[in-house]
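Please go over the structures that come below.
Any read-out appearing in this document is the output of simple, stated calculations on the displayed coordinates, not a laboratory observation. All values derive from a computational prediction rather than experimental measurement. Cβ atoms are built from the backbone, for glycine too; each structure is taken alone.
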Structure 1
Amino acid sequence: MSAFTQRKPDYKSAWIFPVLGFIAALTYALLIFPNGFAPAGVGGIATMVQYVFKFNAGYLNLLINVPILIAAWFLVDREFVLKSGLFTLSFSGFLMAFQSLDPEKLQRFQYTSTNGNSIILAPVAAAAVLGTLYGITLRKHGCTGGTDVVSFCIKHYHPEYNVTWIGFVLNATIAIVSFFVYGFQFEPVICCIIYCFVVSMVGNSAMKGAQSALKFEIVTEEPEKLAADLMEHLHHGVTLLPAQGAYTHLQKSLIVCIINKHQIADIQRIIQRYPGSFTYITSVSETIGNFHKIK
């Protein structure tokens with residue numbers, strides 16, 4: 001059974017997808033369209049078609065996504081399709097609206113490079129915004145449409161497949177084609193590559209969430225005293241596990257403790273009071289459940 005069918009639907013969060021669609025369309029209108037480069041995914045295709053044929057990218061985005069979403073309606077759960085559809089419809093609609101505005105009025109808010117030296121800022125800024133939106137949509141059990149919907153449909157029936165190649169092939173194709181679309185220039189290709197890299201990094205960070213933490217695993221011979229000390233000063237619970245050294249065969253204990261990042265100095269000071277204890281730290285991307293962030 002797919003993970004999609006195992007979770008309880010959350011339609012209350014659907015309101016945020018039109019808001020994210022508006023922000024995405026605004027980013028395209030102010031940062032992407034005026035700077036002559038194509039971003040990743042279906043949006044990149046629509047951007048290049050609009051540049052060459054003057055066909056509104058909003059309409060093309062709908063023409064591509066609507067059949068995909070209709071097919072997905074019968075393949076994956078409807079909450080996912082509904083939320084993705086809300087983003088797609090709002091994104092396309094706002095793109096059409098921005099394109100219908102007076103160009104002179106819109107130019108007041110657009111960022112463009114006047115001398116070519118700062119053109120790199122446009123794809124970086126656009127990727128930072130859209131990468132954040134992308135991560136939020138995934139966390140809310142939706143997506144931004146296009147190949148993401150296709151990837152989720154494939155994953156639904158074939159979880160073992162590596163669908164990242166779909167996006168990689170599409171983005172690589174867009175980067176290559178943009179060289180010819182934008183007058184045989186390398187700048188659009190470089191901008192597309194930078195955009196893809198930044199949006200991936202930012203998207204992954206946003207998808208992991210803001211509640212990151214650190215996990216300490218401590219091997220000690222004084223588990224009770226150390227555990228009490230940690231709970232008293234850090235205000236976090238700990239877990240005690242039996243442990244045995246493979247070399248000495250001595251019976252020890254393993255203490256597992258999840259803490260906030262700003263508490264790392266505190267836990268280091270506490271562990272130093274217990275000679276012979278050994279600890280290592282790993283990063284926790286997100287905490288779910290009864291974990292309170294201490295201010």
Structure 2
Amino acid sequence: MRSVKIIWTYLAIACIALLAALNYEVFVFPNQFAPAGLNGICTMVQYITGIRVGYLSLVLNVPLALMCYYKVSKPMALRSMVYVVVFSLGLLLLDKLDLSAFAYSTDSGTSKILGPLVAGVIQGFVYAILVRASAYTGGTDFVSAMLHKYQPNKSFFSMNFAINSFIAVSSYFVYGFQMEPVILCILYCFMSSTVGERLMKSGREAICFEIVTDYPKEISDEIISRLNHTTTLIPARGMYSGRETNLLICVVNKSQAAIVADIVRGFPKTFAVMDSVGQVMGNFKNMATNGKEVVEILDAGDGKTL
């Protein structure tokens with residue numbers, strides 16, 4: 001069963017790579033800005049010399065992938081190379097097609113920023129899917145992965161954005177000593193980093209309920225039976241009245257928060273405080289509203305991407 005899941009994961013990586021290649025052809029290249037990172041450098045080289053990004057990306061990513069293969073994660077490096085190869089081949093194939101009817105570019109007003117913004121959103125989606133499949137886009141992603149290994153408390157996307165912003169400055173000298181390509185590159189990086197990190201966190205967020213009640217067993221039984229999550233009981237005392245009471249702590253998926261709130265409302269002299277949890281680690285399963293475990297579509301590999 002896992003082998004089928006792995007095959008599906010590689011197919012998903014290939015499809016995402018083709019989407020990224022189309023994103024470049026429709027939104028990046030027509031607007032004449034570098035999308036930063038290694039592919040940004042390749043884009044500037046293509047602008048100056050005419051050597052296609054597809055060739056450059058493939059050649060430059062091989063040594064970086066080998067470094068990640070030995071220093072970070074073998075599965076991650078292999079899956080990332082699948083992305084890089086398909087992305088490069090996709091660019092070379094799309095270069096031969098006439099996509100002028102779909103390409104977005106304009107020389108008038110602020111609408112010029114729409115291309116980089118949309119490109120950043122799409123690339124952020126690409127990032128999120130790849131990381132869930134234990135893969136990266138190559139280039140500075142490989143560099144960030146190696147940095148993240150030695151400084152895991154640093155956000156991968158923040159490091160990636162910092163590296164890309166630094167590289168983006170060089171586009172000022174390539175595109176006719178203008179600030180606009182630099183600004184467009186930074187907008188692209190910001191959107192891709194923000195969207196990618198937000199989508200990644202969405203699968204790990206949860207809601208923590210702190211329930212003060214005289215009916216701990218009844219509430220716990222309902223939560224367990226309806227949501228397949230349990231609770232932790234802590235004896236408590238009301239400091240105003242001095243009365244003994246109970247505190248239930250329960251962490252559920254965001255989609256289940258409304259059900260817990262409905263359960264709490266069904267018991268008198270019961271109230272709850274709820275807080276958003278940015279990430280849950282350890283023995284916590286992703287459950288649907290019906291209490292059944294959500295099966296991940298993509299294989300997570302060795303889980304060393306983030």
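Between structures 1, 2, the greatest calculated value of Cα Rg over 2.2 N^0.38 Å is seen in 1.
Structures 1, 2 were shown, and Cα extents along the principal axes in Å, for residues 168-279 alone at 70, 33, 19 was computed from 1. The maximum of distance in nm of label points 7 Å out along Cα→Cβ at positions 200 and 248 over structures 1, 2, that is, the highest value, falls on 1. Work out the source of 17.1 here, i.e. which of 1, 2 gives that when mean count of other Cβ atoms within 10 Å over residues 8-15 is computed. Value 17.1 for mean count of other Cβ atoms within 10 Å over residues 8-15 corresponds to 2 out of 1, 2.
For distance in nm of label points 7 Å out along Cα→Cβ at positions 40 and 256, which of the structures 1, 2 scores highest? Working shown, then result.
Numbers: 1: 3.2; 2: 4.2.
Between 1, 2, the highest calculated value is found for 2.
Tell me which structure, out of 1, 2, gives 43, 15, 12 once semi-axes √(5λ) of the Cα gyration tensor in Å, for residues 120-231 alone is calculated.
Matching structure: 2.
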